[in-house]
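**Student:** Before anything else, here is the set of structures, which you'll find just below.
Computed from the coordinates by the stated procedures, all read-outs in this text should not be read as laboratory data. Note that this is a predicted model, so its numbers are computed, not measured. Cβ atoms are built from the backbone, for glycine too; each structure is taken alone.
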Structure I
Amino acid sequence: MKFEHLVGAVVHDLKNQLQALLDYEQEALARIPKRYHTHLEPILQRTNRLKNDTMQMVTLFRLEQKSHFPMDDAWPRDTAADAIEATSLQYPGIRFSNDISEDCQGFYNETLIHLALITLITNSAQAGATQIRLTADDSNGLSVCVEDNGHGFDEAVLAGEKDTTKNEGSGLGLFFVELIAGHHKQGEERGSVHIANRKEGGASVSVHLP
């Protein structure tokens, strides 16, 4: 077996094991009295974070290997709802707003966009956001936007001079989302990511898919 295939298999198995662990923890949470939940919730949050990070590693590996990700008709509101559900356990103090119309439709790989939204929500949470709003526009391709009330982007990040606002950050989150957007293409046009600071405070990240 080639080394890259072995690594992919190990990471994939790790993801499955973490999901099983998360299921066991949630079952335990349902069985024990509520007064003990505060002791178990941090473990659930950490396990959920590890699972999401592992899914990101699996996807990065598959993108690097130029694996095929099939595109299909999809509904951004549902994709956003799944991403919120996947992160709300980890960030219980954040108020989420899914303001995407039920009629909004796109043509994309749902797994990839789901992971992109999880990544953007995580970035917002790490930037101090307490409110996160998701919107979408399908009038010209599909644009999905994640807005927050966090610290916003440094001017150096907006100017493309650095990759992250966090002092010790790697910038991997936005890079990952840009890879996902770029994987979606229509003719010569590829998906793209636009970042900005909101006048009201906080950041805005739009993922445009052709």
Structure II
Amino acid sequence: MPDQQRTGPTTVLIVDDHRTLTELLAEVVGNDPLLTCVGVATSAAGAMSRLASVHADVVVLDARLGEDDGIALVPRIRAGWPATAVVVLTGFVDRSVVDRASAAGASAVMPKDGALSDLMTVVRYARPGTFTVPESVLRVLDTSTWARPTDRLTLREGDVLRQLAAGRDVSALSRDLGISVHTARSHVRSIHAKLGVHSQLEAVAMAHQDGFVPPTPR
């Protein structure tokens, strides 16, 4: 089903068992004209209760909620509210956290010690079906099991890259894939970050170099 453009500020639910951080994030979100904080929760049960009573475009979720496993909550959120994106916050960046969050359906993993401005940018653009990992996180991950740079891409990002390699622009590929132009651009930004490139031309060149897409016939 094609996704929908948000017509107003992105609504955000913050879930973290550290009240000081929760209050800080709520204040930062509240001061951003493109975001609206619709609630906070400090536990998994509290998060599910709040989601049942408010509309949240994005849930900012701590990977560890005291005794609860925050990442284990992601599939429950996605099943109950498919249009809601989940951004996982973690104080312990390692490959297992990123892999689990991606497999669970999260839209991003962000470090707690990162810049708040970076987190707010990711929250604004988070959409279901996308997956963003900042370059600062990629640098500390063990990427030895990734045989090719393109192995870092999600399935949807792979679809977008193949469309770009076929010469489709963002507007055309968004129609073909049934996603909004806004989401397509978010995928392109994520592809650039994961491949370490700065343009669509470089991304396509790397896709050909990796064998991710077949070479262009001459």
Structure III
Amino acid sequence: MSPALKRRPKTNRERVEESTLALIASAIELFARQGYERTTAAEIGTNAGFSRNMVRDRYGSKEALLQSVFDEFARKLLPAVRRERIGNGLERVLGQIDDLLHAVQREPETMRAMIVLTFETPGPLQQFAGWFDTLIGNYQAELAGHLSDGVTDGSVAAGIDPAREAEVLVSYAIGLCFRSALRRDGYDFAGEIRAFRDRAAQRYARRRR
């Protein structure tokens, strides 16, 4: 093999970046499967192919690694929630539900891990309760805005309370997430979201005479 074709040795920085990503992926996999409290730092390290002490050597603790996991949630799942939307009010409401569906389809394990950790915030993850509360609150406020715009542009039936309806939609979506965490393999999460979308379209569409 010519010198030009020889693979360049990885730098220390590259090796650190690769091992960090492997630890985060391992943590997400284990959190999705068994939750935060039941997962140990040693399990995360060995599941990633490293020593039992790798998490503590790199992060100091499982708790410190958790912040990197939440950063990964933000990188993979939140851009769709924050993107600009087009169309009338009803189309933008349905677009938000589509975002949830796409997240479940594209990043099922990451999505499941986030859902499982959400339901641990009353206990061991109280420090992240504000993160989840802000995420849910922003999503709900966006829904309310789109519903209000829909009433104005005629795509949503008149006479609804946009703030109340947005709260109902978010509560229903949280219920779907909870069921997906409970039932795991026996639950058609994507199918339930599609049905949820269809019901929302029927409920809010302005009746044409």
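**Student:** Any idea which of I, II, III comes out highest on percent of Cα pairs over 24 Å apart?
**Tutor:** Answer by largest value of percent of Cα pairs over 24 Å apart: III.
**Student:** Where is mean count of other Cβ atoms within 10 Å over residues 37-44 largest, in which of I, II, III?
**Tutor:** Between I, II, III, the highest calculated value is found for II.
**Student:** One of I, II, III was used to compute helix-only ellipticity at 222 nm (-39500 (n - 2.57) for each DSSP H run of 4 or more, over all residues; to 500), and the answer was -23500. Which one was it?
**Tutor:** Derived from III, not from the others.
**Student:** For volume of the Cα convex hull per residue in Å³, for residues 61-172 alone, which of I, II, III scores largest?
**Tutor:** Once volume of the Cα convex hull per residue in Å³, for residues 61-172 alone is worked out for each structure, I has the highest.
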